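*Asks:* Presented below are the structures under discussion, each in the form of structure tokens.
Please treat every number below as a calculation from the coordinates, not as lab data. Computed from a predicted model, the values in this text were never measured in an experiment. Cβ atoms are built from the backbone, for glycine too; each structure is taken alone.
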Structure I
Amino acid sequence: MTHGTPFLSRRRLGALAAGALALCAAGALPAQAQTTMKLASATINDVQHEWQKVFAQELEKRVGDKVKVEIYPASQLGTIPRMVEGVLLGTIESFITPTAFLVGTEPTLQIFDAPGIFDSPEHLAKVIHDPEYRDHIETMALDKGLRIIGAIYNSPFLVLTKQPAPKLSDLEGLKIRTFASPLQIKPMSAIGASPLPLPLSEVVPALQAGAIDGMLAGMPILTAFKYYDIAKYVTDLQFSLIVSVDVVNEDWFQSQPADVQKAIVEAGRAAEEAVLPWGIANVEKANKAWTDHGGEILELSAEDRASMTKTFKEVSDKILTSDPKVAAEYKQLMDVVEARR
């Protein structure tokens, strides 16, 4: 008996089946999955936030839509300790913050909090962007699972107080919020203040409730969060410039293709260079905004500043030389500081 369908051998059927399976498998293969990179910060409308925005643009130039960047400023992903924890665990890919808030994770980063080492924002930038030293900065926290892909000038340190504090003695007994670094906590104690490390998101309610009398911070943060509505007085201590770094989870970084890794590093460095003039101008803009809203900027006398500088240097030298690893990092930094003066 004959049939309308031609006879197919078992071998031919097998070959057709294998071909069909191959086509199905090829059709089922997904395109390379898009990576999501969450960028977290405690601040907003400052140089840290600006770095994140420029980084996102620079990364897109290099890898297109391979990486989906999501920016979360103003502590949207939690308090500073929670964001540090998140980037260590890998639930947050990237976090930008002053180095002081990472000292508990990587103690060598406290070297950037040493008083009086940078002459100006431009000098600071020359130091941290020195090509060889910048490569070293990238690796400083690698053994803790963090890679530093951004290092920028933030702003000068100021002290905000509810009452005027034009003299060093005015700070005695005041509860002052500091960053979580020994190089802020111990110097403030040495001049008679009572330092209290607090995440930025907890400062406003603490000031309003009287739990603290003031805070150490940079002016762009004070104006961005409208601290002039709570306290009117800022004393320019002129003892240190804030360095901020962006860290990424190293396991996440290593899980990316080589071209994405290269692009992340390049985008971070490009953003560093781009935001320096923006950051300098933003400090001037913030100072004006402060006085425009009724705030006052006070200066210490030359005598008080000299006394404070001497005390702070004595305290910081003890801290920075007590640990051999920290001492070695500090010496390396100071070699570049002197070379770039």
Structure II
Amino acid sequence: MQKFMKAAVLDGPRHIAVKSVPVPEVGEGEIMIRVSACGVCGSDIHMWKTGRGWGEDRGDFIMGHEFCGVVVDPGDSRFAIGDRVVFWANLYCGQCDMCRSGQEQLCRDVNGTNYIGFVCNGAYAEYFVGKALNAYKLPDAVSDVAAGLIDPLMVAWHAVIKSGLRLRDRVLVVGDGIIGQMIGALARKAGASVVALSKINDRRIARAREIGDFDLYFDGNDPDRAQIMQDASEGGFDIAFEVVGAADALSACMDGVKPGGTVVMIGNSINPDVRFELNRAVLREIRLIGSVSCTEKEFRETIDLIAQGVIDPEKYVTDIFPLEKLQHAFERLASETDPVLKIVVRP
């Protein structure tokens, strides 16, 4: 007899409907979990606005890629019923040259798009079935809500590692979303002497001010921002992180960074063509680095960062909703006035 589950389905532009759908079957190398928590990501908002995922359009689609749960069917895996696990959404092959070199985030099969909840159904549902290869057992010290934030923290962790941040470096973060705020926290833990945040309004920075990882706040709309940033940092920041995916945010990084400094680009742009001041980068020898997702090793390290108390991701959660309020969650996150920072769904 076929079993059914509750799922939040993307069934059109800007519309989520909670429906009863068949529970997926467990295949070879797969496990089934009862979903405990799933973070709502900005990438989900992009798909919600268009009404479709990144893969082939097969009708109703279930998003959700920042999730954890309890194993209810371990299949032929190493897991046992009752194990708490978190899934890494990266559907890497494990066989290509990038995977073999420990750069699974650059897997030839992934190509920046092949993720759970993007090209195949995700975890805005009561149950999820996926490859055991992508599942990691959670320590007791990592709560369900915290596990729902491993994904943004891993992105921040990878970016900080890519930056080559050193003790006493001056750091600028351009973008006040959760990844930008987590980068600020990690930079502070890594020994940065100054950590600054550039934002275009004060809508989402209440939590940042409360946590206290940033020393300085800049108005990204100020026409004199370049001079203000250079003066405040005594000649420019050693590292700037672009966490928006917009031309002006990248320009703000160039305004703030010192000659010979580093700009790490994390933000994704809806428009792939972004205006860029090439001569300024060349003549000032600015080091530009792209950063996406993380390696498999860094994913495990991210779990440890939480388990060991280095970072408490729950501090960034502003709301926890049931699955039935996912549409409301998207509407709030898409708002230009709502101060919400991070929402976690508990199916």
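*Asks:* Matching task: -15000 is the computed value of helix-only ellipticity at 222 nm (-39500 (n - 2.57) for each DSSP H run of 4 or more, over all residues; to 500). Pick the structure from I, II.
*Replies:* The structure behind it is I.
*Asks:* Work out the source of 19.2 here, i.e. which of I, II gives that when mean count of other Cβ atoms within 10 Å over residues 41-48 is computed.
*Replies:* Matching structure: II.
*Asks:* Among I, II, considering only distance in nm of label points 7 Å out along Cα→Cβ at positions 217 and 281, which has the greatest calculated value?
*Replies:* Sorting by distance in nm of label points 7 Å out along Cα→Cβ at positions 217 and 281 in descending order puts II first.
*Asks:* Between structures I, II, where is relative contact order in percent (Cα under 8 Å, 6 or more apart) highest?
*Replies:* Once relative contact order in percent (Cα under 8 Å, 6 or more apart) is worked out for each structure, I has the highest.
*Asks:* Next up: Have a look at I, II and say which one yields 1.18 for Rg/Rh (Cα atoms, Kirkwood Rh), as calculated.
*Replies:* I
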